Structure I
Amino acid sequence: MRILVTGGAGFIGSALVRYLVGEIGAEVLNVDKLTYAGNLASLKSVESAPNYRFLQADICDRARMQEAFGTFRPDMVMHLAAESHVDRSISGAADFVQTNVVGTFTLLDAARHYWDGLEAKRKSAFRFLHVSTDEVYGSLGDEGLFEETTPYDPSSPYSASKAASDHLAIAWHRTYGLPVVVSNCSNNYGSYHFPEKLIPLMILNALEGKPLPVYGNGANVRDWLYVEDHARALFTIASRGRPGEKYNVGGRNERRNIDVVQRICAIFDGIYKDKAPHAHLIAHVTDRPGHDARYAIDASKLEGELGWKAQETFETGIEKTVHWYLENAWWWRPLRENVYSGERLGIFKER
């Protein structure tokens, strides 16, 4: 099986590539632009594998995408390349529209022209998985779960750009017949996570004795999904999902942000008893504009139709994650020193 993965040097993408190359044994072409969040060090374990290739290219570059399809001739596309940090989208929306909307259009159209030229058997087997987020659905109240039929109601420039790309992907299936499947996942966490996101930021700040900034009162709720569980889900959906369908992917691990941070502090207290309690580092800061109150995924369709189930609970996954960061400073220290040191993002001034 030949799989073209976009964004394979990112957090979720690298977990997927490691899984496809190391456990599935697929031939993988990783196409990544290598923006600030793309890191080839995340692929160190597979970089020399004979079934792995890397192409540095922008998905907005139509000629490069056509060349990648024509040369590699994939059986499947797993499209993860995206700008993904809500805070950065607040102060710099243009990059999100360009990559997430224009880039997805460019890739879909290149895939369609490639697919049109395949012989019947390969054409029938081909799949295009568009990987998206639960943030397209907007915000939940205290009750209920996001289902595949939940109306879209994005709140941030990031989620709006992903909503647009979802609609493009489904339209390419309905209009042109391209065998597209869409996945929408809850918040991911785990190893190799760029330290701008909540969990790695809290871990590294706690390790360095810095404040742990929590937006508002910390009551915003997210459903947490261990990234390696997500990688398994994506391959399951791409391999066995029905074209034109959407599948929600969630860990069934709802937690308030403040509870996530306090759990990380408790793990640190157990490891560094002389510095306990780490909770005194928690600092409540001005909330993010348009901050959705609650996300929660109903993954019943994926679990029932395709037999996938998350293997990690939040308790087991967060323990693994904290210890991974403590043991792998070689990966994150260059990022903290040279790319992102933990400063507040997403600040904008009204005109």
Structure II
Amino acid sequence: MRALRLYAGPKALAHLRAQGLRPEDVRVIPGAAGGPKGLVLGPLDRFLFGRWLPQSHHPVDLVGASIGAWRMATACLPDPVARSRALEHDYIHQHYVPEPGRSRPSAAQVSASFGQSLSEFFGTAVDTLLQHPRYRLHVMTSHGRGVLGREHPWATPLGYGWAYCTNLVSRRAMGHVLERVVFSSLGADGQPVPLPFATQDYPTVQQTLTPANFGPAVQASCSIPFVLQAVHDIPGAAPGAYWDGGITDYHLHLDYRATPGLVLYPHFQKAVVPGWLDKALRWRHGATAHLESTLVLAPDPEWVRQCLPNGKLPDRTDFVHYGEDLAARVRVWQRAVAESERLADEWARWLDQPDESWLEPL
């Protein structure tokens, strides 16, 4: 049984059939939100950023939301392989003991602990990663507007209820309460590097990613509403509350058509779901013309069912399922990551000997 499936948009499919794939063909790498699901992509990250992409010298845009932002920022660090393993270890071993009198940790407690972890993880390397000679980092966040402009005990739930309703009408309509704010590395001209995607699909603001706002921006990109607190008033950006970038852009189903070259997308499933509130809206899960130059690398669903613990990817329900049994959850997640080495092994073999029969339409 194969662990890896390859799904290509029409332009990517034509390119791969005619020329195979070289590192210099890849111009964008997205990193999706999805919490613990992203752990199975660690082996692919280490192969791509540690062995394969270093064979070329061209610029590559790295676009990340939530855990994807953490993964893409890690790829910009010196020794990305070692730092990817450190990310994996830190994520797997995260554990929050509820405060006295509470059955679950509060959002304030999780935010404080997570912020400290991010600060320790990136340490003094922020300047270095933001000046990476090749990788241009873009961190996705969701900025509250109107009733969601500030986090509030009763206004925030109402605001997200309104976001849900407007999103049912259209994604653009949800932009009245949540806008996409992208924090991007600085270019040689002193301005944020150009976005590798068009923004007509959704209200979008681009800001410069600097040492002063790197930590708050990445934390905001990972701040799941009601699980973590919003990050307020990020330096250099408009005031207000910033939440998880996956709310507006869950799987980064962005319009990459104007970007030259291919979009190489290590993902944990075939569907590239536009926003977090679209998870239940199956009619928005199909590929669009935005992804015509995209190649998705994803685990085979049957391999997941047969070979991963509990027949599924790691996910946030495991925190509840295993509760205070940290050791049990760690064992399960470590086994899932170990099994996922097959994804990187099979991808490396395919690059050496491309097999057209592996290519499927996205």
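Every number here is computed from the coordinates shown, using simple stated rules; none is lab data. No experiment lies behind these values; they were computed from the predicted model shown. Cβ atoms are built from the backbone, for glycine too; each structure is taken alone.
Key figures
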| quantity | calculated |
| --- | --- |
| Structure from which 4.1 was derived, distance in nm of label points 7 Å out along Cα→Cβ at positions 8 and 320, options I, II | II |
| Structures I, II, by distance in nm of label points 7 Å out along Cα→Cβ at positions 96 and 112: label with the highest value | I |
| Read-out helix-only ellipticity at 222 nm (-39500 (n - 2.57) for each DSSP H run of 4 or more, over all residues; to 500), computed value -10000, structure in I, II | II |
| Distance in nm of label points 7 Å out along Cα→Cβ at positions 40 and 272 - structure with the largest value, from I, II | I |
| When relative contact order in percent (Cα under 8 Å, 6 or more apart) is computed for each of I, II, the largest belongs to | II |
